[in-house]
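See the structures that follow.
Values in this text are rule-based calculations from the coordinates and carry no lab data. Here the structure is a predicted model, which means the values were calculated and not measured. Cβ atoms are built from the backbone, for glycine too; each structure is taken alone.
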Structure 1
């Protein structure tokens, strides 16, 4: 039985991923700051780490066969003040540093490190439609998120120096019925309003959470996977198309554009990302043999919005 050590294992993706790993027969250990106070879950345990003090449960490192690194301050959780931007960067870079330094310092049998990243790496589409979607070879954008993603990826790539296979998944907008972006899209609909952001033409590169979880598992099990992969579905969609398809699941709604200047007033600098169009290719991961269960926004939303 292989052991998978997960950072960020209590988040939206981590919660579903840990259960999927347990269901496949993996032993899962979740790193948390208060690991000693957590109860043992069904099929998984908790261990302690502290990014601020750069300390970690050495036994957990010694037992791990794989590390999945999801930890990082939520990009969309708060307004982007300078202090918040520093927190976003430090939470990713310093947690990666703790992992890499531990692998260098401690005896271990870790075969691979799989890390989250984001399609914030890419800048805006040069045109809409963008007939040449961004691939993994594109340079990092020089805006805040592009710079953050580069520092994030560079910090975990250092694990290659101790012979570890490293996989980085640049993740698009994650669609889940448990929280995250989809819930934000749904909020106006509870008032009968389909809120189209800006002109609605901006392209959303998204992924169903089930496909993302399976991609992490594929990164563990497929030894040929290494380097960067875009974790996005094969069919990006415009904000307007996405919003209206979601809205049609309610009988009555009024489409209302939310002007760009309003978003800028409410969100500040973060509005740049909300309004940015980014058409991202998933061809590289498909060439590994990965098959998407939800390749279109229609199939994803039909599943996520179906009555249970």
Structure 2
């Protein structure tokens, strides 16, 4: 796995919008924040675009992503926001060009599709906050600090409080994951990231409990859940508990993996929340779950 090179003061970050359109002020705010860190910023030609729900046509969004990927001056690519639309671009970005131009791609939510492309091409990527977060949150906010540190080459170690649904244990493996709905839509495609002996992290937004359970059954019946090295359960947000399911969201997830022996960490700060700690997709890490809490060390 190729780990992109650290960035230095004066290096260039490109901001592109490969998925949904975004409020212009969020791009402007991210520019100001990243410039305050010492980086130069270039903006994709269609980053501010508006084409229905999207920032541009598939061709326009692909053009911006390709330009940023192939520009040797660009050392990292920040995706403006998620939403929907990154899947439109997958077949037009080849694994070879990702490897030949290895650089961080940064984002989460719908950007999980691009993380899947990067990891399957053999290049680590950065599941991390995007423009809205960089605009609204202060420099001192924890996830912001971690993002800045990783870009400069400092690998993180996260400590999380114990959770009653945790299962203790230690795993050392590659970390992959992201938004469940996006990634389950790529199952059994060339962009499938559900591989055995990995530490999988999952999160989602606006998905009802039965839909998440259906995705977990899909992974179980496909042989994914039994072969994991570890599981990190992030934040599931903006949904209503369904009494008819006879279990809460997190009770249901715990039940689905109860038969396995690997460590499971609940309550991890990753997802559609302010505390959305960056995770280095494809990198080796150690997950340690004890009665005192969880440690994830890259």
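For the reader, a short list of remarks on this structure follows.
- Parent structure of the calculated result 1.8, given that distance in nm of label points 7 Å out along Cα→Cβ at positions 126 and 278 is the read-out and 1, 2 the choices: 1
- Value 2.6, calculated as distance in nm of label points 7 Å out along Cα→Cβ at positions 142 and 198, assigned to which of 1, 2: 2
- Ranked by percent of Cα pairs over 33 Å apart, structures 1, 2 are topped by 1, which has the highest value.
- When mean count of other Cβ atoms within 10 Å over residues 94-101 is calculated for each of structures 1, 2, structure 1 gives the greatest result.
- For -8000 (helix-only ellipticity at 222 nm (-39500 (n - 2.57) for each DSSP H run of 4 or more, over all residues; to 500), calculated) the corresponding structure among 1, 2: 2
- Entry that produces 50, 33, 22 once Cα extents along the principal axes in Å, for residues 102-181 alone is calculated, selected from 1, 2: 1
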